[in-house]
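The next part holds the structures, each set out as structure tokens.
What follows draws every value from the coordinates through simple rules; no lab data is involved. Everything numeric here is computed off the predicted structure, so don't read it as measured data. Cβ atoms are built from the backbone, for glycine too; each structure is taken alone.
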Structure P
């Protein structure tokens, strides 16, 4: 059963587009939301140019996603335009958020205490971090200075996060995952892994295609690894269902069927029952 909640993930920054920085954020977000049964429809990397961001966000919004995640562009610099772009797409103004002002102030006082700055004064530049789309709820950043925020409109929830991976990951674990869980998990998702002894993907493609038809709700992907002289194939089975127990049963039957058809013995015995599973 396909997930009923969908998401787009945007990574923001010229440094990403020039290959100066590796995008760790999209991978992190996709992994976490997929575990919650949210189907990621697209990754996109965009420049810190408001007009370009607005166009990309509007294209995403046209597909009516449940969530849009934006990582980066949340600082005080001239090219930190994520808040402005989202506000324009939603048709709301940017406004100084009192709760965000307090969070930013606390962050700079914390930074001052650690010797990371010489002043905790809320300058105009620092206050810019606290301007959020009208109606947004800020979430404290316990690692950096800029808070995350969540704002909804046009049937979509926008989750705006700082681009520094350590900050994003901490906020996501502390605030965003509980928020997503509270909204309810409509689809559960699990995987199983089979290590195939053969080396030729074309030899099993027809079997995998037929297997997908026999087990609706289960899809398969093959991953080749090793060297040219010694290649192995890993088969990943992905299952989705609204009922976690039904999902376990579905994957159990699907895995057993595929192993039998591929001539792979199902591992039995102590220490082997979970072999080849994830």
Structure Q
């Protein structure tokens, strides 16, 4: 059997008891929980799981059931875009020829989650249509708008009911190459500056290949943040991201003072002397994916 990585995100980053219950639910036989990263401002937790496809699908099903029990999306508040209690479930191949196995696992997980009465939207390499590949297209307009899009037939789920789950909302399940989630903290509370930097930093705005970015205000810190997803780890490194962000920040008369790595990163995107050059305090070998393989 092929080992895969699975990186489910839940819409809870503040209540320790709920997070612990969800992590326990995902800790099924055959699955290793490699990392748990919670953010109270985003109100989101990212789990990194490792295992064979059958075991990961069972873990995701258990996690979804617990997330529905612990999290009510009708009451959810957080800086990060979301659609569901169990918000997104990507399956990630660890070897170049394993994408078909990741797609198969995503499809089987989608069936299992649909059985829990969750509307399931497939994205990435598991998408049912090329027009539905991008995760952002499923999230466009947010949870309430998705309910409207389903009701009028504009954007129907690939699995499950064509209505939102009352507590669980909806879930996006996909297969994709490795992705790095990376935050840049600015020395300002001006969220407009973070949004301008994010717009120019992402690939669509002229930034490095494979970079997606959004600007947020971290209210608990009184600090603006540029939140980055690096989707092409072969063409762009974290140092490339930081250097580009530094230039954009200087043009906006602000500075990138610190960075954060959410979950794990492949070794190839982390430069030598990573903690210092990336301004990434506490970087350890346990945050490098290959350490666990």
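Who wins on percent of Cα pairs over 26 Å apart among P, Q, i.e. which is largest?
The maximum falls on structure P.
A value of 2, 13, 19, 20, 16, 12, 9, 5, 2, 0 was derived for P(r) over Cα pairs in 5 Å bins from 0, in percent, for residues 39-134 alone; which structure in P, Q was it taken from?
Derived from the structure labelled P.
P, Q: which one has FRET efficiency 1/(1 + (r/R0)^6) of positions 71 and 231 (r between Cβ atoms, R0 = 41 Å, to 0.05), as calculated, at 0.70?
The correct label is P.
Have a look at P, Q and say which one yields 1.64 for Cα Rg over 2.2 N^0.38 Å, for residues 95-238 alone, as calculated.
Among P, Q, the structure yielding 1.64 for Cα Rg over 2.2 N^0.38 Å, for residues 95-238 alone is P.
Thinking of P, Q, which structure, once mean count of other Cβ atoms within 10 Å over residues 23-30 is computed, gives back 16.4? Walk me through the numbers on the way to the answer.
Working: P: 19.8; Q: 16.4.
That value comes from structure Q.
Which one of P, Q has distance in nm of label points 7 Å out along Cα→Cβ at positions 15 and 247, as calculated from the coordinates, equal to 4.6?
Value 4.6 for distance in nm of label points 7 Å out along Cα→Cβ at positions 15 and 247 corresponds to Q out of P, Q.
Figure out for me which of the structures P, Q the number 5.8 belongs to, where distance in nm of label points 7 Å out along Cα→Cβ at positions 127 and 255 was derived from the coordinates.
Details: P: 5.8; Q: 4.1.
Going through each structure in turn, the value belongs to P.
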